[in-house]
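Throughout, read-outs are computed from the coordinates displayed, never taken from laboratory work. Fair warning: this is a prediction, and the values are worked out from it, not measured in the lab.
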Structure I
Amino acid sequence: MQILFEVTDPRGITIICSKEQWQEHVLLNKPFMQRYLQQVKDTLKNPDFISQDVSHQKRNCYYARKLKIGYIKVVVGLKGFQKGELITAYIDDGGKKGEQLLWPKSNN
C-alpha cells in the first residue's frame with residue numbers, strides 16, 4: 001500500500017490515506033475532489049467538528065467549512081488505538097441527522 005498522505009487530528013489520531021483509497025473510493029465517483037486534496041488534509045487536521053457516523057460505529061466524520069457551497073466531509077475508519085484510515089471524502093451540507101458530536105472546536 002502506497003501512502004498518499006498521513007496527518008494527525010486534534011485528538012492525536014494518526015490518519016492515513018493510501019493512493020488506492022483516494023483514487024478508487026474518492027476520485028472514481030467524484031473526480032472533482034482532486035482539486036480539494038489539500039482541503040481534505042486540512043479538514044482532518046483542523047475540523048470544525050467531528051461526529052460519530054450513524055451507520056458505522058468505528059467511523060468518524062470530519063467536517064470543515066472550506067467552501068462557499070458547503071463543508072468538506074471526510075469519513076475515517078478507526079483502526080485500533082489512535083489510528084485511522086480515510087474511507088471517503090466529499091462535499092456535504094454539514095452533518096447527517098443522528099450523528100453524535102464527538103469533538104467540537106472550541107473558540108475559547
Structure II
Amino acid sequence: MANSLGIFVTNPDNWEHVKGVVKAAKNKGLKVKVFFSWTGTHLAKKPDFKDLCELADDVSICADSYKKVGYDVEDVPAGLTPEKMATQAQHGAIVEEYDKYLTL
C-alpha cells in the first residue's frame with residue numbers, strides 16, 4: 001500500500017513515541033495501522049488510548065498477548081471493537097501490505 005506506515009508496538013515504554021509518530025505520519029498524509037502485542041498491550045489501558053484509535057486509520061491488539069499479560073479479552077479497550085482483538089495475522093498484514101514499517 002503506497003504512502004502507508006505500519007507500527008508494531010511491543011514495548012509499553014514507547015507510548016509517547018507511538019503517539020508522536022502516528023500524529024506526524026497522519027500530518028504527512030500517510031495511512032497508519034498500529035498493532036499492539038506482548039507487553040505493548042498494556043498501553044491499551046492508557047487514558048488517551050481512544051484518542052490514538054481515532055487518529056490512526058487502523059488499530060488492533062493481539063488478543064493472546066492481552067490475555068497473557070493479565071487482561072480479559074472480553075474487556076475491549078475504549079476505541080476498539082471486539083473484532084480488533086485479533087491475532088498475529090495483523091502483524092503479518094503490516095509487513096505485507098504497508099510500505100513503511102516501524103517497531104516500537
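Here are the numbers:
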| quantity | calculated |
| --- | --- |
| Answer label among I, II for the case where helix-only ellipticity at 222 nm (-39500 (n - 2.57) for each DSSP H run of 4 or more, over all residues; to 500), calculated from the coordinates, equals -9500 | II |
| Computed 39 for relative contact order in percent (Cα under 8 Å, 6 or more apart) - originating structure among I, II | II |
| When percent of Cα pairs over 17 Å apart, for residues 14-69 alone is computed for each of I, II, the largest belongs to | I |
